[in-house]
Structure I
Amino acid sequence: MAKSYASTVINASAEDVWARIRDFNGLATWHDGLVATSEIEDGRAGDQVGGIRSFTLTDGTHLREKLLAHSDLERSYIYDFQKTPFDVDNYEATIRVSPVTDGGTAFVEWWATFDCDRDKQEHWVGFFASQVFQGGLDALKAHFGA
C-alpha cells in the first residue's frame, strides 16, 4: 500500500480554516482552479456521511468521491474514490486541521493511502502529494494571506 502526504501551517485559527473546508462539496470554493463543477448526489448535505461528491475538474475529468467520516470535533473528514480516471485502487484520503497552540495558527495535513502497480507507485505518490494536496494547501494559505 502506498501513502501520499502533504502538510502546511496556515496563518489562521484552526476553526477558521476548518470553516473554509468542512463542507465536503466546497472543494471548488477553496482548491484554486481545480474544480469546475461539483454537487452532492441525492440531496445530501456536505457534511453527511455517505454523501457522494460528483465533480468535474477544469480539464473535463469527472470523479465521484464518497464521504466516509466527518468530524467537527477532530476537524477532519475521510473519503474514497467511487469513480476515478486514476489507475489506483482502494484509495482513502483524509484531510485534518489541528490547532498550533503556540501562535494561534493551523496545521493542515492531507494524505491518502492506495494500491497501484509497483512501477507506478512513485508517480502516484508524487502526483497526489504535489498536484492535488499541496495545490489545495497552497490555495488555503493564499486565501488566509500567507
Structure II
Amino acid sequence: MGTIKVLNKWANRHTYLPLDILRIVLGVFLFIKGIDFMGNTAMLAELFKPIQNMAGGMIMIHYVAPAHFIGGILITFGLLTRWAIVAQLPILIGAIVINFVGEMNTANLYLAIATILVCGFFIVYGSGKHSLDYYFKMQK
C-alpha cells in the first residue's frame, strides 16, 4: 500500500493535461470496444474460436464485454483506474495471443500492443490530478 501512495504522490507532482487526456481516450476506446462486443457477439465468438475448446472459454467470452464496458467508464473518469486496468490486462494479453494462435491480423495486434503499453503506463502513473480519485482524496 505504501508503494501506491508513493506512486500517487509522484504522479500528482508530475501531472500534465495531455496525460489525463490520454487516460480519457483510453477509457473511451475500451468503452466503445465493450459496446462493440456487446452488440456483435458473433464477432466476439469468432475471435475466440481458436481457443474455444480450452477450459473456461465461455467464461472468457462473457468477461470481455462487461470488463471493457465498465473498465472503460472507470478509466475515463479516473475512478479506481489501476484496478480497472488490471481487469483489462488478461483481455489484452489474450488479444495478443489470439493473433498468434488464430489468424494473424496485424492491425488488431498493433492495437492490442499499443493498448497494453498505455495500460502499463497508467498502472504505474495512476489516474492523475484531473480524476475522481484525486477529487475524492482531496475531500478528506
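Since every read-out is calculated from the coordinates, none of them should be taken as a lab result. In this text the structure is predicted, and so the values were computed from the model without any measurement. Cβ atoms are built from the backbone, for glycine too; each structure is taken alone.
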Top of I, II by FRET efficiency 1/(1 + (r/R0)^6) of positions 67 and 123 (r between Cβ atoms, R0 = 30 Å, to 0.05), largest first: II
Structure with the greatest value (metric distance in nm of label points 7 Å out along Cα→Cβ at positions 3 and 131, set I, II): I
Identity of the structure behind -26000 (criterion: helix-only ellipticity at 222 nm (-39500 (n - 2.57) for each DSSP H run of 4 or more, over all residues; to 500), calculated), options I, II: II
At a computed 9.1 (mean projected area of the Cα convex hull in nm²), which of I, II: II
Distance in nm of label points 7 Å out along Cα→Cβ at positions 43 and 91 - structure with the largest value, from I, II: I
Which of I, II yields 3.0 [distance in nm of label points 7 Å out along Cα→Cβ at positions 35 and 59, calculated]: II
